[in-house]
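Take a look at the structures below.
Readers should treat all values here as calculations from the given coordinates under stated rules, not as data from a laboratory. In this text, all values refer to a predicted model and were calculated from it rather than measured experimentally. Cβ atoms are built from the backbone, for glycine too; each structure is taken alone.
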Structure P
Amino acid sequence: MAQRLIRMVERTAGVVRLRDSIPLACRESLTVGRSGDILAGVGPADAWVSRRALVITAAHRGWRLRPEHRHGVELHIWGMPPRRIRHLERVFFEPRVAVRIVGGADTECWALLEGGGKRDVDFVGCVDAYTEIGDLPPPLTPREEAALREVFREFLAWPPELRPVPVPLKQVARRFGISTSAVRVRLDGARHKAEILGFPQPPSVIRPDVLHGLVQAGYLEFSEQHLDLSLRLSG
């Protein structure tokens, strides 16, 4: 399993800053909070953040997360929709997991958990979608993948964006030097593959459902292009 690493970052007015970076061995734990092993909510001071907001343990098969924050924390698995957690949560085989310590200040506090193993792929969202492994669709084409990554850029950002929105198709078309209808064709191809995998899709090609299904099935993996520049420079 890859080296475990926890990076504490803050985002203020769209600017990401790395506050701390700590390696963690298997079965080791640390706390996050105003008086934790990794500090959160101290610069600027945020009274909403508990002294012990979160306990993170590097488990053998992933991570154990125990919120102790009175306002809860948000779990963001890369490429998947976020959810609030208030009790012990086990996350298995996810290479990139983010936990936001919910605070009251304008500064976002994120614990980025990296190196938790390769994603445990779920090939099918609905058991009735197919009966044999041979029925799986082919991988995304380079054009389909590029369109997905560009349209859903904010949904794939690392650290995550709090309120991501799709990039308008006209803007994507200009970037690629193609027509809007050509972008739709590429997205529709990806959408069709998500449906074959058993993830029902809405009619719109700019709904993130298609993205979540393809990430869950292992058809779209993390790329360094989604990493914030400040984290790329920090190594």
Structure Q
Amino acid sequence: MRPNKPNEVLAKRLITQVQGAFDRGDLHMAHRSLCDGWKGRDLIDLLEHPSAAVRKLAVMSLALVGDSAAVGPLACVLHDETPGLNDAADNALMCIWARAGRRQSGMFLKNGSQHLNHGNIEAAIEKFSMAIQADSDFAEAYHQRSIAYSMAERYAEAIKDCNEVLARVPQHFMAMAGLGHCHTSMGDFDGARRYYRLALAINPGMTALEEALRDLTELLGPAEAA
């Protein structure tokens, strides 16, 4: 299918304005170029361009400037079998979700992530909770707190937070996978298998979940895994 003329013009413009910056790893310059006259709708439209290179460039651009309107279209790109596009769409979605909160909640999220990376789980939980208090619709704050709860083996609380994420962002494959991890840790292997399959239905590129499903099949046997 040939792109219509406006989309072809947009594709050439995108390549001209940001390809070089991405090739150099200059994300600041790419961001500046995208903020100068680009509309999110135009980038979303380019996700259906016949050129894989253009589609990938649009995905990378949405990672920098996309918002919630791009989540559904990017979730569709997760099923694009072109090498590299699943990873790019995965990253773009995580970037969009991370900046979806209000400014103060975003600062708390960043602080909490720093604590979590250093193994300070309780401090991380406190910061993520502050992010949620600042913006109760900030799905990624619930997601990150669910990870911290899981690390603290507080699985019931982690499951509750994962469900809070999915109530706000149904495409959040990481929260769905998190439910699988929690149920695995709690010994509910049938429940874990169900959530892993749901996560893979959203993002088939999560190869670690495919391995987990194979392990569960070996553990449960063919009758239980049917």
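Of structures P, Q, the largest value of relative contact order in percent (Cα under 8 Å, 6 or more apart) belongs to P.
For which of the structures P, Q does the calculation of FRET efficiency 1/(1 + (r/R0)^6) of positions 8 and 112 (r between Cβ atoms, R0 = 25 Å, to 0.05) return 1.00? Corresponding structure: P.
I have -23000 for helix-only ellipticity at 222 nm (-39500 (n - 2.57) for each DSSP H run of 4 or more, over all residues; to 500), calculated from one of the structures P, Q. Which structure is it?
Q
Using FRET efficiency 1/(1 + (r/R0)^6) of positions 40 and 104 (r between Cβ atoms, R0 = 25 Å, to 0.05) for the comparison, can you identify which of P, Q gives the largest number? Before the final figure, lay out each step's value.
On the way: P: 1.00; Q: 0.60.
Top value of FRET efficiency 1/(1 + (r/R0)^6) of positions 40 and 104 (r between Cβ atoms, R0 = 25 Å, to 0.05) goes to structure P.
To which of P, Q does the computed value 16.5 (mean count of other Cβ atoms within 10 Å over residues 152-159) belong? Please report the intermediate quantities before stating the final value.
On the way: P: 21.1; Q: 16.5.
Among P, Q, the structure yielding 16.5 for mean count of other Cβ atoms within 10 Å over residues 152-159 is Q.
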